1. With mean count of other Cβ atoms within 10 Å over residues 104-111 coming out at 20.5, pick the structure among I, II it was computed from.
2. When FRET efficiency 1/(1 + (r/R0)^6) of positions 24 and 240 (r between Cβ atoms, R0 = 35 Å, to 0.05) is computed for each of I, II, which one produces 0.40?
3. Starting from the value 4.0: which structure in I, II was distance in nm of label points 7 Å out along Cα→Cβ at positions 168 and 248 calculated from?
4. Match the computed value 21.0 of mean count of other Cβ atoms within 10 Å over residues 48-55 to one of the structures I, II, and report its label.
5. Could you tell me which structure in I, II was used to calculate mean count of other Cβ atoms within 10 Å over residues 72-79 as 16.5?
6. Where does the value 26 come from, among I, II, when relative contact order in percent (Cα under 8 Å, 6 or more apart) is the thing being computed?
7. One of I, II was used to compute helix-only ellipticity at 222 nm (-39500 (n - 2.57) for each DSSP H run of 4 or more, over all residues; to 500), and the answer was -8000. Which one was it?
8. A value of 0.70 was computed for FRET efficiency 1/(1 + (r/R0)^6) of positions 224 and 264 (r between Cβ atoms, R0 = 35 Å, to 0.05); which of I, II is the source structure?
Structure I
Amino acid sequence: MTAPLLDVTDLERHFEGVRAVDGVSFQVQPHEVVSIIGPNGSGKTTTLNLVTGTFRAHGGTIVLDGARIDHASTVDIAEHGIARTFQNGRVFATLSVADNIEVGIHSQLHAHRPFRGLSHVFLLRWIPLLAELFVAIFGTPAARRERAEIDRTVDLEVDRFEARLGPRRDDPAYTLSYANRRRTEIARALALQPKLLVLDEPTAGMNQSETAEVLAQLLELKAAGQAILLVEHKLDLVMTVSDRVIVMDGGRIIAAGDPQTVRNDPAVIEAYLGRRRERPTPEGGEGSA
């Protein structure tokens, strides 16, 4: 068996004594699509925030492609190969669609960010800043080659959503519809060419036809071998695109497996539909509701 791309072990995170994530363990294999589902407040988005470095774990380990990242910064995690979108959508409102996508490439730049390793050294941060300023003003052959590669990447991601984003390539993001802002955010994440694409409810707020478009694009990514960790409430989409499904409730994993197995799991049905409550009968006995 191949080593997992993502290996999460005994992950924990609590807020004021409440265990939002309580001993969660799972893996994502290379080229695999894994979805996390569960009722509101079950810990799904918190798990994604831990994997991507938005929150720091209080326990457990996270290993990406053989390297531990549970104490890494969000920047280091992005450079190591995780790109994500957010539940509430995040784009730079005054930047164009193309410029928003280009932001996603920033962590992978080399010629435009000389000496970037020194940016983590407090007393030496001025060196990469001056070097970047020099490149911006005067340019270098390497920077010009990298600029051409940036343009090709932006073109590729705009073409991925050509019907929706193509005509709006140079429009500021604040003029876009909600669905097109979400598409721009996904395109920006893909511009990183990530090892693992993390999507938090990518179809939230979309209608049925818009959701179908996103599903088709996710299936294309899956066919191309993109590993995806997905949180989504629309179960039809989850069951169609996923190789495996993880179900969370109360901060814990209550079921995991292939979509059909999970769909028929009694614990999953109970988590979504609620427990059968016992109530007294008029005669004082017990009856089920």
Structure II
Amino acid sequence: MKRIAIQGRVGSFHDIAAHEYFEGEQIQLICCDTFEQVFENIKRDPTVIGLVAIENTIAGSLLHNYELLRDSGATIVGEHRLHITHSICCLPEDDWTTVAEVHSHPVALMQCRQWLSNHPDLKAVEADDTAGSAEYIKNHNCLGWAAICHAHAAQLYGLKILEDHIEDNKHNFTRFLVICAPQKADFLRPVNAVNKASLVFSLPHSEGSLSKVLTILSFYDINLTKIQSLPIIGKEWEYLFYVDVTYDDLVRYRQAVDAITPLTRNIKIIGEYIEK
């Protein structure tokens, strides 16, 4: 049985993503209140696997999770993309005439902004988790409260769905990373089948430094799929670059990394895995 640390409760999007990624396998969830706790679980017990959101097609990148990943020493061994849909749900005794406020994670509220603006009588209240909001309403018998969460969470906690698919943008996807301690990585992904990598590095503060790196990657037929820059705290106008690349030839990828290493500072491979 695999033990998977996630941020959120049972029924959350992290829960759904974990079960989809490890479909057909026995898993035990370790539900954490924060992403920091996910990484702490991996550090405390190297057999634990983590699953963390890293970017959303609407909300963008979760920048803090990049920092946590780099600082933790954990490595990426997989990724999963999940279609995000939201429903509004309440206790069976409630309905549209009695619900006065709606609770959910700030990102979920933001993703349903247009729907909420069409219901100005509902007070939006921020909470720590989508499924956690549904669980709280059920456990505390919160009459007059509603939650925005996945329909699965509503059903799980015995709530009534007032309306499904209330998200503003139907093309709403979140990308999750599967992470673990480095010594466990080879047991979770086939080394010879990997075709995607995530790197982090800084660059000298000189003209054309990033362009030179990108030129080398292009020469080796390495496809750049994402680049995310974050400022280095305490160093003015210096940045860390988080780069995702895909490749067809593992040897040429290794050669490309060797070629850019002298042009970078503190380059680190934070994951090699299969593109999904």
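1. Numbers: I: 17.2; II: 20.5.
That value comes from structure II.
2. Working: I: 0.90; II: 0.40.
Answer for the origin of the read-out: II.
3. Details: I: 3.0; II: 4.0.
Of the structures listed, the value fits II.
4. Values: I: 21.0; II: 24.2.
That value comes from structure I.
5. Numbers: I: 16.5; II: 21.5.
Answer by label: I.
6. Of the structures listed, the value fits I.
7. Working: I: -11000; II: -8000.
Value -8000 for helix-only ellipticity at 222 nm (-39500 (n - 2.57) for each DSSP H run of 4 or more, over all residues; to 500) corresponds to II out of I, II.
8. Values: I: 0.70; II: 1.00.
Source structure for this number: I.
Every number here is computed from the coordinates shown, using simple stated rules; none is lab data. Computed from a prediction, not measured in an experiment: that's the story for all the values here. Cβ atoms are built from the backbone, for glycine too; each structure is taken alone.
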